[in-house]
Each structure stands twice: as structure tokens, then as C-alpha cells.
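Multiple structures are listed underneath, in C-alpha cells.
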Structure P
Amino acid sequence: MISNERVGAGIFNRTMSRRLAIAAALLASVAFVPQANAADPIKLGILPSATGPGASIGSALTLGVEVAVEEINKAGGVNGRKIQIVRGDTQSNPTTATSEAKRLIEREKIDALIGPLVSQETVPTVAIATPAKIIQFTNAGTTALNPQNGPYHFSLNTSSATVAEAMLNYVQQHMKDATVGILGDDGGQSRTGVAAIKEIAAKRNIKVVAEQEFRVRADDITSQVLSLKRANPTVILMIFSFVEDGTKLLNTLRDVSWQPKVVGSTSMTIYAGAIAPNVDKNAFDNVVGMAYKGLTYCSGEAEGKSMYAEFGDKMKAHSPSTVGKVSVSLASEYYDAVKLLEAGIKATGGTDGAKLAKWMETDAKNVKIIHGSVSPTAESHFMFGPNEIAPVERPHITRADGLMKRSGC
């Protein structure tokens with residue numbers, strides 16, 4: 001006769017066996033899922049202006065990303081995962097930029113987003129990327145973007161306020177008792193930059209005698225330049241977003257026979273190589289631009305040893321047909337963006353937007369990149385602060401390795 005204890009023990013053992021079998025199966029499935037996910041590619045969305053009037057700078061974003069991704073994938077990927085580029089196109093239009101951001105995030109299920117390039121296209125896309133907690137790198141300079149309304153957005157630019165301060169620093173140090181004329185386009189970055197110039201100038205008792213605004217990629221800015229000429233400022237401070245507008249300014253100054261000192265934002269140095277073939281050979285004689293220190297040199301520094309020079313060689317090897325047609329400086333910013341993203345994913349173990357954003361704020365400064373260093377914080381997601389900016393005179397002139405000579409050294 002079988003005792004109740006033995007029956008109970010048998011039932012207990014069978015029950016426990018089933019539970020252990022189920023638990024083992026669950027553990028096996030849990031163990032299996034990460035292995036499958038680990039093999040999945042990291043989907044990197046890019047959103048340049050691939051077509052439309054901004055295509056000339058959009059191609060720089062694409063090339064910079066492609067060079068970095070090719071390099072990373074050849075080395076085995078990030079934590080064993082290859083990077084897959086998923087492409088979009090703003091068509092140089094803020095409305096299209098918004099719909100493309102939605103497509104990339106909601107339909108393509110991207111893990112990170114690089115682009116757009118300019119503030120007027122960036123601002124509406126940040127409103128799409130933020131609820132999805134997608135980390136995003138752009139080139140927007142408008143101070144309207146901050147960690148409160150864009151907690152996962154980081155700009156590969158200085159803030160327009162930082163650039164304004166750097167421009168006025170140059171004026172004060174090199175142009176005693178100068179009077180200022182301001183010229184900016186109607187984009188978000190330029191408008192906030194112009195506001196910062198006026199505010200800082202007032203605090204420093206620098207006299208602003210005239211201010212003019214023009215439409216982005218305007219067909220003609222003669223009336224604005226003539227208005228500035230009548231006010232006769234010692235120096236024009238210019239903030240602009242596109243190659244065409246920098247070219248128009250220098251050609252218009254020639255056409256109205258006026259050659260004041262021009263101090264430009266970072267666009268003046270980034271686009272100098274593209275502007276130069278379309279202006280007179282002496283058009284840059286009175287021009288100064290703000291530059292990232294990593295793209296500059298001082299006398300005595302070795303030639304051809306910089307990361308920027310190495311990137312130029314990589315870009316030529318990747319796409320020989322683009323040599324002289326695409327801004328190496330701008331492309332290198334997006335190469336840096338991918339390298340920062342790679343370092344962040346390795347450190348945090350994945351593409352979680354909140355973790356990556358926190359890492360960018362605290363540890364991105366330790367990553368060696370082409371542009372020298374970055375300094376984002378919890379208070380500012382502009383990657384480059386005032387210590388990373390330096391003035392360059394005649395920025396279209398570079399050494400054989402592509403670097404510009406810093407003013408005063």
C-alpha cells in the first residue's frame with residue numbers, strides 16, 4: 001500500500017519537475033533573445049538636404065557618416081553590431097524634414113538620428129525625435145533648442161550666443177573703437193545670434209550703427225548691403241547658414257565698391273573653400289571667420305599629423321569624385337558625430353536615448369575627435385563651447401593638410 005506521504009511526494013516532485021522544465025525553457029528563451037538582438041544592426045537614420053537648394057551641404061553630412069560607418073563596420077561594428085544607414089531627405093524644406101523624421105522613427109525604427117543641418121529644419125524634427133527618446137545630432141545653432149525641450153538633441157555647433165561673443169571678442173581685441181553693422185539671414189540660428197550680438201555689444205559699449213536681415217538663399221542682397229554702407233560701420237558681423245549667402249555678400253561688397261572688415265560666424269570658415277572659387281581672388285582679404293580649434297594650427301606645429309588631415313585622406317579614398325566639391329570641414333563634423341555615438345553605445349551597452357544623452361553630458365569630453373574636444377553639459381547640448389573656438393583671418397587659405405592658421409599665433 002502506497003502511503004499518502006509517498007503519493008504527495010510524487011505529486012510534488014512531478015510538479016516541481018514541470019516547473020523546473022518551464023523555468024529552464026524560459027531561461028533558454030531569455031538567453032536566446034539577447035543573442036539574436038546582439039546580431040541586429042544599429043539603424044542609424046540620416047536626414048540631410050539630399051536634394052533642393054541645400055544639397056551642397058547635405059552631401060557633406062552623408063559623406064562624413066559614410067566614411068565613419070564604413071570604418072566602424074570593417075572593424076567589426078559596435079559591440080558586435082554593424083551599423084546600417086537608413087536614408088532620408090529634407091529636400092531643403094522644414095515640412096518635408098518633419099515628415100521624413102516621422103518616417104525614419106516610426107516606420108524604419110531607427111536607433112539614432114543624424115541631421116538635419118540647419119536650425120529651421122532641425123527645430124520641428126526635434127519635436128518628433130524627443131517623444132521617441134531618439135538621440136539626435138544636428139548642426140543647429142539656435143539657442144531656442146536646449147536640454148529642456150530637446151533632452152536627446154545635441155548640436156555639432158556652437159550656440160549662436162557663443163559665436164556672437166567670439167566675434168565681438170575679436171572686434172574688441174583687434175579693432176579699437178570699432179562701429180558695428182550686423183547682417184544675418186532669417187533662419188533661427190541667425191536671428192538668435194543677431195539678438196546675442198546686440199545684447200553683448202550693449203553691455204560692452206560697442207556701438208551698433210545698422211542691422212539688416214535677408215531671406216535665406218536670397219536672390220539678391222544689394223539693398224541690405226547698401227543700407228549698411230550708408231551707415232558706414234567699421235566692421236560687418238555676419239551670421240548665415242548657406243554657401244550661397246556667403247558668396248553673395250562678398251560679391252555684393254565688390255559690386256558696390258565697399259570693402260569693410262567682415263567678421264563671420266563658423267559658417268564663414270566651414271564654407272570658405274566652397275565660396276572662394278566663386279568670388280574674386282582678393283575677396284577674403286578683409287575677412288575673418290570663427291573656426292573650431294581642431295581645424296586650425298599655430299606656427300611650428302607639424303604638418304599632416306592632425307586627425308583632420310587623416311580624415312581628408314579617408315574621404316578622398318571613399319569618394320574621389322567629391323574632392324574639391326564637398327566641404328571636408330563640414331563632413332568631418334558628421335564623422336565625429338558617428339564616432340561619439342560609437343563610443344557612447346560601447347559605454348552604455350545600447351542605444352537607449354536617456355542613457356546616451358547622460359553619457360554625452362558627462363563623458364563625451366574624453367573622446368578624441370577631429371575637432372579637438374567637446375564640452376556638452378546638462379545645461380547646454382551644444383557640443384562646442386567658447387574654449388573650442390578661435391578666429392581665422394582669410395579662412396580660404398589652408399595648409400596642404402587642410403588646416404587654417406589661427407589668428408595671433
Structure Q
Amino acid sequence: MKKVYLDNAATTKVSGEVLAAMKPYFSRKYGNASEPHLWGAEAKQGINEAREKVASFLGAKPNEIFFTSCATESINLSHKGLIERIMNDELRIMNKKPHIITTQIEHKAVIETCKHLEKLGWAEVTYLPVDKYGLVSVEDVKRAIKLNTVLVSIMYVNNEVGTIQPIAEIGKLIKSINAIRQSNKRIFFHTDATQGIQYLDCNVDRLGVDLLSMTGHKLYAPKGIGALYVRLGTPLVRQQDGGGQELGLRAGTENVPYIVGLGKAIEIAEYQISNIKYQIERLRDKLIEGVLKIPGTKLTGHPEKRAPHIASFVIEGVEGEAMLLYLSEKGIAASSGSACTSGTLEPSHVLTAMGIPAETAHGSLRFSLGKDTTEEEINYVLEVLPKVAERVRKMAPKLLRDLNR
């Protein structure tokens with residue numbers, strides 16, 4: 001049986017180059033980076049070099065990069081840290097809550113963080129709608145801005161359907177509004193760049209962002225390491241108390257091997273990005289063309305403004321989770337927008353926000369390619385998938401009855 005991994009948007013394998021860069025920091029350069037001796041200095045040097053690599057990739061300064069455990073922690077730090085600081089300042093005196101603008105299709109890390117701030121009574125949140133392609137309107141962002149708006153948080157690439165959001169245009173909008181506001185009433189702009197980091201322009205000045213979150217395991221670094229870019233002058237309160245690590249913003253002994261691994265992965269991405277992007281786009285387009293030949297299949301996400309590695313579909317009359325199981329039997333790894341919550345399958349919040357009916361959203365299927373994906377693997381998927389879809393479709397009446405109970 002062939003084994004075809006097409007779930008790279010969920011996680012990637014650690015590349016050999018990244019693993020090789022990490023190894024010395026497990027056994028030879030194993031010191032605590034907070035200590036002044038030789039071992040500590042070696043570890044500190046590894047962190048500093050990784051910080052410089054991430055900063056170079058983003059067009060940022062090294063002291064604007066903070067290492068975290070993942071993108072979710074980065075998002076929590078940016079959103080909660082900003083709101084806590086602002087709650088202690090002018091808006092509290094004015095008896096107004098800080099206002100956050102985000103979208104209905106964000107990753108749960110953003111949505112649940114915003115809901116948490118709402119429950120605490122620390123912020124009011126506007127969740128912007130999207131069009132049928134999962135695209136947010138710059139005009140909708142503009143109309144949603146109020147005098148107490150302090151944060152706009154919009155993902156760069158949607159993780160389920162691959163739609164690329166107009167981040168640079170929104171950045172220009174916010175910059176123009178800030179130009180006429182008082183400095184203590186400015187709006188800060190965050191983007192979750194997790195799915196765009198290895199394929200798209202992530203220069204923070206060209207995007208116009210003040211905060212950018214990312215994680216390592218989407219670009220061939222290990223799980224358990226992430227980073228947050230914080231533009232100088234952006235006020236944050238640290239959310240993890242303890243020592244003075246990460247320039248005082250994130251306490252806790254640094255995970256040196258993983259930080260070094262992230263730095264290496266970013267370095268590789270910087271010089272490979274063009275070639276990889278073209279190769280993956282070509283295979284993605286071939287996959288899309290083939291899958292759309294299956295009756296009742298529709299592409300989800302924007303047909304053109306789409307990340308190179310994501311091809312997502314809904315297949316009418318089938319259930320996505322069943323499709324995944326049968327594909328797995330054939331050695332193919334993919335993903336579905338359905339989320340298993342408390343023992344019941346719920347349709348994707350992204351797809352329903354795009355206007356896709358819940359019963360159709362249950363038939364979602366996402367393939368996400370990587371740098372090791374081959375044309376032979378795509379051909380194999382296109383051979384297997386129609387048969388799997390037909391098999392699941394025959395079972396659909398019972399499956400759909402169970403879902404609707």
C-alpha cells in the first residue's frame with residue numbers, strides 16, 4: 001500500500017536539516033541560556049542566532065521577536081497582553097471597553113481568546129462576515145472601526161480553505177486611520193500567519209502589521225515552538241509570570257533545541273520559497289482539476305487568492321469523517337472541516353460562515369501538500385478518491401441520519 005501524506009496544513013515532518021541543527025543542543029550545547037558560564041553562553045548564542053534569522057525573514061528587528069510554545073500561545077499573548085495593558089490606561093478612565101475586530105473564520109485560537117475577553121468584560125468584539133470564498137472585505141473592516149477600536153486581528157491564510165486575506169490593504173487602511181488619531185488611541189493590527197509563513201510575503205512593514213503569530217510545525221520544525229513578532233512601541237503585558245526570559249515578555253526556561261530548529265526552518269524557507277511555491281502550486285492545481293471531476297464536488301475557498309498548498313472541497317451526499325477513514329485505509333492522509341466536539345460532529349464554522357449549508361459542510365475534505373509531495377502521489381489520490389466517494393455516498397443516508405439526530 002502506498003502512503004501519501006496530504007495533511008501538511010495540520011503538521012509537517014521535521015526536516016533532516018532542521019533536526020541536524022537541533023541535535024547539538026540536546027547533548028553538547030545543553031546549558032541553560034540564563035547562566036553566564038560557557039554552556040549557558042553557547043545556548044544563548046543559539047537563541048540569538050535563531051532570533052536574528054526569524055527577524056531577517058520578517059523584515060523585523062531581533063528585539064521584536066519573542067519565542068513561544070506555538071501560535072496559539074502567541075495569539076493569547078498578543079490579544080490578552082494588549083487588552084490588559086489598554087484596560088489599565090485611558091479607556092478604563094473613559095469607562096469604555098476596548099474594541100476588537102476579527103472575522104468569523106479565524107482559527108479557534110483567536111475566536112476563543114476573543115470570547116474569553118468578552119466573558120471577562122474586558123473587551124467588545126466584532127466578528128466580521130466573509131463572502132462565499134471566505135474573503136473579508138476591507139470596506140467591512142473600515143465600517144466596523146470605532147473610537148474605542150484598539151485591535152484588528154485577521155488571519156493571513158485561512159487554514160481550512162486556503163483563502164488569502166487582503167492583509168496589506170487592511171494594513172494601509174489602519175495606518176491611514178492611525179495617522180489622524182492621537183498616538184494613545186491608535187489601532188494595533190495582528191495577523192495569524194501560520195499557514196502563510198513559508199509561501200507568502202511576510203515582511204511586517206509591507207503587510208503593515210504590529211503583531212504576527214506563527215508556529216514551527218507548519219514549516220518542518222518540531223511541534224512545541226512558535227514565535228510572536230511585536231512591533232516596537234506595541235504595549236503588551238506578559239501572560240506567563242516568572243523570570244525575565246524573552247526580554248521580559250515570556251517567562252520560562254527557553255526550549256533551546258526547538259528555538260534553534262525554528263530558526264533553521266525559517267532560514268531554509270527564506271531561500272527555498274520561490275521554487276517550492278511553484279512546484280506545490282502546479283501539483284495543487286492538478287489535484288483540484290482532478291477532484292472536481294467527481295460529481296457533486298465543489299471547490300471551497302477563493303479560486304485564485306489561495307495559498308499554494310491547500311486544496312479544499314465539499315462533496316455532496318457524503319460525510320467527511322467517513323471519507324477520511326476510507327482514504328486512510330488506502331494510505332492517504334487528508335483532513336476534514338468537521339470537528340469532533342463532545343462526541344458529536346459539528347460542521348466547520350469556516351464553511352458555514354461562507355454560506356455553505358451544514359449538511360453540505362459535513363462533506364468537507366482538505367488536502368494540503370508539502371515540499372515532498374510528488375506527482376505520482378497526486379495521481380494515486382485521483383485514482384483512489386472517486387471510488388472512495390462513491391462508496392461513502394452509498395452509505396450516506398444512514399450517516400446523515402445519525403448526524404441529524
Structure R
Amino acid sequence: MIPIYGCSMVNVFAATPTTIFEHMSGLARQHQAINLGQGFPDDPGPLLVRQKAADASINGWNQYPPMMGIDELRRGIAKHYSLTQGLSIDWSRETMVTSGATEALAASILGIVEPGDEVILFQPFYDAYLPLVVRAGGIPRFVDLDPRDWSFQPSQLRAAFSDRTRAIIFNDPLNPVASCSTPEQRQIIADLCDEYGVVAICDEVWEEVVFDGVTHQSLFSIPKMRSRTIKIGSAGKMFSLTGWKVGFVIADHELLSIVARAHQFLTFTTPPNLQIAVALGLENGASLLPTMRESFQAARDYLWSGLLERGFKVLPSKGTYFLNVDISDFGLPDTVFCERLVREFGVASIPVSAFYASNPVFSVVRFCFAKKRETLDEGLRRLDGAALAFGV
């Protein structure tokens with residue numbers, strides 16, 4: 001769990017423990033394990049895009065680009081979302097480039113949330129949300145998702161709203177549990193945000209990594225949410241270039257101007273060669289993105305089948321790089337299961353309870369399938385007999 005809820009603003013980061021990712025990766029190195037806990041691909045990313053970044057670094061401008069991002073990329077962002085999601089965006093007033101989506105989240109939360117404001121978080125959640133909310137002086141209000149399908153109860157969500165609610169953070173597709181929202185769920189959130197005057201900070205970094213014909217739709221596309229939605233995207237997730245840390249923010253001009261003021265005091269700007277390369281990637285998105293999506297879906301299906309064959313109960317995965325396994329039949333907490341799995345079988349995974357601040361679910365474990373086939377093969381080979389050894 002993330003044990004910082006209730007900390008003062010002064011010690012919020014000092015109280016933050018070693019992350020579960022660092023812990024499990026350390027165990028993986030110690031036991032020479034196949035690391036299926038790390039949430040990034042081992043593919044280098046599209047050659048076209050990487051070559052453009054290299055060329056721009058050698059032959060282009062390497063001093064500060066504009067704070068809001070280079071025009072070429074901002075135009076590309078607006079055009080991309082027009083073509084893929086039907087959004088009408090004024091690139092010059094409603095787009096901003098950030099140094100990764102986490103920086104975009106930080107700028108959004110620090111720009112929007114004042115001390116004493118309440119912020120609604122769905123559990124489980126990406127681990128950066130809570131410390132950023134607390135650091136901003138916000139008061140988190142948690143809504144637990146039903147682990148049977150990772151949905152929320154409308155009555156429970158309504159109960160979390162109040163006159164003190166300033167923002168809701170909505171991650172769709174949802175990391176760590178690989179679910180996608182429904183139109184009905186988005187409408188419920190939109191109606192409540194409109195009723196209470198709440199800003200929706202929408203973490204949509206996985207929007208291009210969706211499967212089985214799913215088409216991502218944003219709260220930003222709902223007319224009454226356009227002026228109160230901060231939409232966050234990630235070139236790193238789109239193009240499997242997670243180390244580049246290039247993110248996008250889309251919002252109504254008035255809202256974006258507030259987020260931009262926080263951004264200027266965080267990273268201010270993002271490497272120009274990477275921005276130029278991402279602009280080229282978006283320009284070629286119609287050919288690059290479907291191919292990458294098909295590759296990830298094939299890897300998902302391969303690991304899914306392999307885990308099922310070895311006696312594991314695999315949960316649906318509609319997006320992201322992740323598959324989740326229901327370990328309730330093993331009678332072990334997820335942290336104990338993951339530590340035994342890496343020590344006894346040489347495969348690293350992540351306990352989903354680490355993505356909760358309270359009332360955690362201890363019966364789900366996350367695996368990353370965005371790996372080369374030989375890596376998945378070796379991981380599955382090592383898992384032969386694991387389910388039997390755990391008592392199933």
C-alpha cells in the first residue's frame with residue numbers, strides 16, 4: 001500500500017517508502033529472474049521516429065524551445081486527436097507539451113488544487129496521484145473499484161462528491177488493472193462534475209494501447225466537460241519510447257493557462273529533438289500505431305494462453321501493457337505470492353495491493369506482456385508447475 005495518506009505536506013515525500021517497482025526489480029536482479037513486473041517494452045520503438053530524433057539532435061536546435069512546446073508538435077497533437085477521437089482543438093491555445101505525462105499530472109494537480117480542496121481518486125490508482133495531491137494540500141477521497149470488473153458503484157461515487165470537491169482524477173484505460181471505461185461510466189462522471197463544478201484530470205496515456213476493437217473516448221469529448229477537463233496523453237506510451245518522457249496536455253484555454261503556470265516552474269520545457277521526432281510519429285500515426293497495437297495484442301494473447309495453460313486464473317485485459325491474475329485460490333496475500341514467485345521460480349510480478357492507500361485487494365497480481373517472445377517463453381517455462389506448488 002501507499003502509506004502517506006494523512007501525512008503533513010512537510011513530510012509527504014520523506015514518508016514515501018521504496019516503491020514496489022524498485023523492490024521487485026531488486027529481487028529480480030538478486031535472483032536473476034525474468035522481470036515481468038517492469039511496465040515498459042523491451043522493443044526499441046519505431047526506427048523512423050528514433051532516426052528523426054537523432055538527426056534533429058545533430059543538425060537541429062538544441063537550446064530552449066518554447067515553454068508550451070514547439071508549434072510543429074502542438075499542431076500535430078491537435079490533428080492527431082481530430083483524426084482519432086473527433087476532437088476539435090485549437091492547437092495554439094489548448095495544447096501544451098510536457099516532460100512526460102507524470103509532469104503533466106504534477107502541473108495539473110499543483111495548478112488546480114488548493115490546500116483543503118478534496119480530490120477524488122479511484123482505487124487502485126497509479127502511484128504518483130496520491131503524493132502529488134497531498135503535496136498540493138489536497139484531501140483525497142477514495143472510491144474503491146469492484147475487483148470483479150473494476151467498475152464503480154454510481155451511489156458510491158456520488159457520495160464522494162461534495163461542495164469541497166475540486167477535482168477527480170480519472171485514469172482510462174486504467175493502470176494497473178487494464179480495464180477501459182464504458183460510455184455509461186463516463187456520463188455518470190461527467191454529470192457529477194457538471195453538477196458540482198469539478199475539474200476532471202484525465203490520465204489517458206494508454207489511449208492508443210487498447211485491444212479487441214476498443215476505441216478510446218475521452219471525457220473531453222462530452223460537450224459539458226470540455227471546459228472542465230484536462231486531458232493528458234503520452235508519446236512514450238503511444239510509440240513505446242517510455243524513456244523519452246514526452247507528454248501532452250489538452251484543455252480549454254482558461255484551464256490550460258493555469259496548468260501552464262505550474263509547468264513553467266517544474267520542467268519549463270522538453271528536449272526539442274524529441275518533440276520534433278514525436279511530431280513525425282504523430283504524422284505517421286495511421287501506419288505506426290495500428291501495427292504496434294496489433295503486436296501488443298498478440299503478446300497479450302500469448303502470455304494469457306500460457307498462464308491459463310499453467311493453471312492461473314487470468315483476468316480480462318482491454319488495454320495497457322498488463323495482464324492480471326486472480327490468486328485468491330492460492331490463499332496467499334499478493335505481496336507474499338510475488339516474493340515467493342521471484343525467489344522460487346525466478347519470475348517477477350507486481351502485487352496490485354501496492355496501488356491502494358486503503359482497503360486494498362490482496363488477491364490480484366500484475367504481469368507485463370510488452371516483452372520479446374523469447375522473454376515471455378522463458379518466463380512461462382519457469383512458471384511450469386508454479387500453480388501446483390502454490391496449492392492449486
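Structure above, values below:
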| quantity | calculated |
| --- | --- |
| Per volume of the Cα convex hull per residue in Å³, the highest-valued of structures P, Q, R | P |
| Structure responsible for 0.98, with Rg/Rh (Cα atoms, Kirkwood Rh), for residues 39-206 alone calculated and labels P, Q, R on offer | Q |
| Label whose coordinates, when mean count of other Cβ atoms within 10 Å over residues 191-198 is calculated, return 21.9 (choices P, Q, R) | P |
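We did not get these values from a lab; they are worked out from the coordinates using the rules stated. Just so we're clear, the structure is a prediction, and the values are computed from it rather than from any experiment. Cβ atoms are built from the backbone, for glycine too; each structure is taken alone.
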